[in-house]
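Please find the structures below.
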Structure I
Amino acid sequence: MRVGPCLGLQHKYMPKARVQGEKRRKEIWLMHKADKMIRRKYKVYRKYRDSKHPACIRADKKVHKEIRLSIILRENWQITLRRTLSHSTLM
């Protein structure tokens, strides 16, 4: 089968569409703010390629603090949920 001149040029010069990968999901216990900070940390590291750079250290500390806060808030939420469920089942 012979391809026409326009179609041949399209195949030769037009870029192929790339298939998008699976969308990354955050952990269910992780807050949205912490997830954004993790992505920013990766971006900063890609920029400097040095974990000892002050910007990388600062981003790492912020992420570490935010993840600890997420864990504490999750535990508090679980405790209050248990309390409300135990009170509602007793009545």
Structure II
Amino acid sequence: MQASVVTLLLSSYFMMMQLTFALYGGAVLFRNYTPQMAQLGIRLMLGVVGLGQFASQAWLIRPLKALFGDARLVILGTTLRALGMG
């Protein structure tokens, strides 16, 4: 039961993140563009985020885990994410 709750929460988080990018991009970043160009810009923005996540998981997690350990790395990651969201 616990794993399904965690999966639901994580899925909801990623869904909200993508929705926020789409709404913010359409309303603010690509306001003066055609809807087609705004959609392309939002897709490219999400693609860059995905590539950044892939790169961090592929090349950064293992060395950082060895340097900080699991618990410290989770705390550091959570803290940096909270600071990034302002």
Structure (I, II) behind the derived value 0.60 of FRET efficiency 1/(1 + (r/R0)^6) of positions 49 and 73 (r between Cβ atoms, R0 = 35 Å, to 0.05): I
Origin of the value -26000, where helix-only ellipticity at 222 nm (-39500 (n - 2.57) for each DSSP H run of 4 or more, over all residues; to 500) was derived from one of I, II: II
Structure with the greatest value (metric volume of the Cα convex hull per residue in Å³, set I, II): I
Label whose coordinates, when FRET efficiency 1/(1 + (r/R0)^6) of positions 9 and 57 (r between Cβ atoms, R0 = 41 Å, to 0.05) is calculated, return 0.20 (choices I, II): I
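Rule-based calculations on the coordinates, nothing more; no lab input. Worth saying up front: this structure is predicted, and the values here are computed from it rather than measured. Cβ atoms are built from the backbone, for glycine too; each structure is taken alone.
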